[in-house]
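We did not get these values from a lab; they are worked out from the coordinates using the rules stated. Every value quoted in this text rests on a predicted model; they were computed, and no experiment measured them. Cβ atoms are built from the backbone, for glycine too; each structure is taken alone.
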Structure I
Amino acid sequence: MSSLPRAPYRIPAALRDLQLVDLLELTGSTTASAAQSGLSQSSVSRRYRALAADLGLQRREHDPIGRRYGHTPWLQLLRQGINSHRLAWGVLRIGGASDAAMGLQCQGGVEWVTLGRRQLQHWQPLLQLELLDAVVLQEPPLENVAEGMTYRLLPYGNHRLACRPEPQVLRLVASLCEP
């Protein structure tokens, strides 16, 4: 790990609106994203519209989960950069149902996201698109669903964490799961 200061992680101001696109994908609405980010619903909507205009993003309500608020090659590259920055600071983005948070939302090194109902049902693309590093599952996935996926399933209390298989993610999740 680099010699970064140990202050709590805050995404750089220049990247906050890009993170807002991820929150919209993860929660499914401007209202839920506003609650998650501490902004008003109108601010979330206004900031998304401005960013969408700047980057040429289009909201497509009928596209698959994770691709509704603007899925472009350059947005994916920007997301990878943001994720690299966050992970370098030792912070995982973990999502799940509000009742599955199990104290994760208050734990250092975790950026907790309460997922929307549809997003929780379709969590696999959220990992594949790197919108999340891990998702809390209350039940293990069905075998036929798990076969085609690239993720690791690790125990966490009475639940499971489905994690992206990158070494840095797995290392941080392992430290999170230590007693």
Structure II
Amino acid sequence: MKKILAFAGSNSSTSINHSLVKYICSRIDDQEIELIRLTDYPLPMFSVDLEKNEGYPEPLKELLQKIKWADALIISVNEHNRNVSAFFKNVLDWLSRLEYKFLQDKKVLLTSTSTGMRGGISSNQYVEGVLPKFNGEVVITFTFPAFKENFSRETNTVTDQAISENLDRVIASFLDEIQ
């Protein structure tokens, strides 16, 4: 049994990326999964001066311990104006300052969604390129288009059959990679 840490890179209390991660977690059996919200680990905007004068915030150290606990990660990144959100970029900045290779030996299922047809592909591609710099291995990616039209939050289900089948294949591939 593998330990999987799952979270969205969003600070929205109504995050569709969190809903996507929650759904993915519900589709995985026989693994130890912890679903968290990054907002439970509040971090100030990164600054070299802040780092020098105050050191590393306790929530950052707690988040790093969660990541170290896990064998693999499921991350869904949101997109702001075709870029990764400042919130998630800030989390990455802090983590990489505390321990540059903070993703050492971690395999990652990287997803994204948005209300548009691109499904957050720009932020997904950005993060896919960045995580290996911290020694994370992105083993598979998935972009979920038009979230509001293709997902029911009330029933926690994908309503489009083709997307559902494709996502199930992605999850199965991820699980094969982490065994």
request  = Work out which structure the value 2.3 belongs to, where distance in nm of label points 7 Å out along Cα→Cβ at positions 16 and 32 was derived from one of I, II.
outcome  = I
key: Origin of the derived value 2.3 (distance in nm of label points 7 Å out along Cα→Cβ at positions 48 and 112; candidates I, II)   = I
remark   = If you rank structures I, II by mean projected area of the Cα convex hull in nm², for residues 72-119 alone, the highest one is I
key: Structure responsible for 19, with relative contact order in percent (Cα under 8 Å, 6 or more apart) calculated and labels I, II on offer   = I
remark   = distance in nm of label points 7 Å out along Cα→Cβ at positions 104 and 128: greatest across I, II for structure II
